[in-house]
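The following blocks contain the structures, represented as structure tokens.
Every read-out reported here was derived from the displayed coordinates using simple, explicitly stated rules and does not represent laboratory data. What you see is a predicted model; the values in this text were computed from it and never measured.
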Structure 1
Amino acid sequence: MISRMHPVANWVRLPQHEHRQALDKVLQFRDAAPDPMASGMPEAAVQWFWMEELPRLMKRPEVRQQALERLAELSARRQDLEQQIRLQAGALIEQQAELDQERALIEQVLP
């Protein structure tokens, strides 16, 4: 079976006919948007996905499995970011300490 990524959440794989239905719904939201020049995903489509579409899809075991895989991916990415933040913050804290030390030395010799 060929699957396609959901137009709102590209981590949810759907059969082709369901993808088409979801895409049609997103296009309806786009066409109903008050600003015809707006770009990107319509906010109403995003809300529809999280409030209606995903809860309905989560009743299926394969979608639940995709959600669990997405959670694991998000957790891993968050841990990577946390590590990067720690490394960068550590380096900045070291620079701050060096500046404070030099500042203290200069203040000592000022009359």
Structure 2
Amino acid sequence: MKLAIANALRAQYLGKLAEYLTANGEDVALIASNVINLPIVTEDGEEGWVEISVKVPKGTKDEEYDGYARRDDYTMKCEEKAEKQAKKEAEKAKKIAKKKKEEKAD
């Protein structure tokens, strides 16, 4: 994709995001050609900022950008992470149950 087209698309979508957020009461400002930011306050009263970047990836010279493959890769990584966490929690629960059983036996 040509740089001029990518820049126009990026500006278009960044504008749409800013328009949507502004219409919903947010104080949005452009801080770079591809970044908007807005102040936030958490439920606990903490203040901070959210920055939203928009980019139009081009891939490499040898390989075109494959957004669908990136989605699939991320989904698999999240699933693997969830499986590892579930396994870790199951092992922890077993240890706790074993310890309680030993305590009752004493």
Query - Parent structure of the calculated result 1.25, given that Rg/Rh (Cα atoms, Kirkwood Rh) is the read-out and 1, 2 the choices - result: 2
Query raised in the report: Looking at structures 1, 2, which one was helix-only ellipticity at 222 nm (-39500 (n - 2.57) for each DSSP H run of 4 or more, over all residues; to 500) calculated from, given that it came out as -20500?
Result: 2
